[in-house]
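Some structures to go through are shown next.
What follows is calculated from the coordinates using simple rules that are stated; it is not laboratory data. Every value quoted in this text rests on a predicted model; they were computed, and no experiment measured them. Cβ atoms are built from the backbone, for glycine too; each structure is taken alone.
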Structure I
């Protein structure tokens, strides 16, 4: 199985750089973005990203808006919302839009890794179900199912 890949999105450059290093030390492939639009460009460019760790409060396109676009364009990618400014409203909105989970900054690395691993597993299970359904469809169209 390939090494999980993560897109880390936060407008705070030092946070992204430090967190990126810490995730790479834990055997993840890490891509970085510094805003919602930047994240969408990265996802267009790198189609192998499993999980997005997305800050909620960012200038321009905020995390909730970016989440909506990510789920619309890349429905299988799991998104973990990360914020230092959690409100019940933003958490509910994020979950409604399809966020995998919602974590508060500062968050222990073990907790982030646990959520990333769970999200990668969920994504790969979805992909496998889709592959099986497509195979079944092809086989049945040839009278082989």
Structure II
């Protein structure tokens, strides 16, 4: 089942079970997916839907950090719960060990340029790798 159809199906399920928080989160995500679809003027592939979901998770992580800095743990908790709901639709994150081994493999093949290493690792591991985490690993490996 395509990812978009799964999200729409889960929205209906959340409506039936009256899971208000889950329903609210899924509706916001669906709206962002529809906005992206309108922007591109075509239907989205699963990989593009995953990109939208990753962007939404990133926004919520940033908001959660700001709420914690602002001493608002209840709002940070809400953001973290939304991250869990959205994360259900993404493939499991790539482990730091897998990132490190991919970086070491590419660097050992003779590549020393930061940007090229980043691009090659992203191509190898796919879109599921966090750019910030990857850049930290690459910096450590190149130093």
## Note on the structure
If distance in nm of label points 7 Å out along Cα→Cβ at positions 17 and 41 is calculated for I, II, the one returning 4.0 is structure II
### Query
For which of I, II does Rg/Rh (Cα atoms, Kirkwood Rh), for residues 25-80 alone, calculated from the coordinates, equal 0.94?
I
### Summary
If you rank structures I, II by distance in nm of label points 7 Å out along Cα→Cβ at positions 97 and 121, the highest one is I
### Message
If Cα extents along the principal axes in Å computes to 56, 42, 25, which of I, II did it come from?
### Response
II
### Task
Using FRET efficiency 1/(1 + (r/R0)^6) of positions 9 and 105 (r between Cβ atoms, R0 = 35 Å, to 0.05), single out the structure from I, II with the greatest value.
I
### Query
One of I, II was used to calculate helix-only ellipticity at 222 nm (-39500 (n - 2.57) for each DSSP H run of 4 or more, over all residues; to 500), giving -17000; which?
I
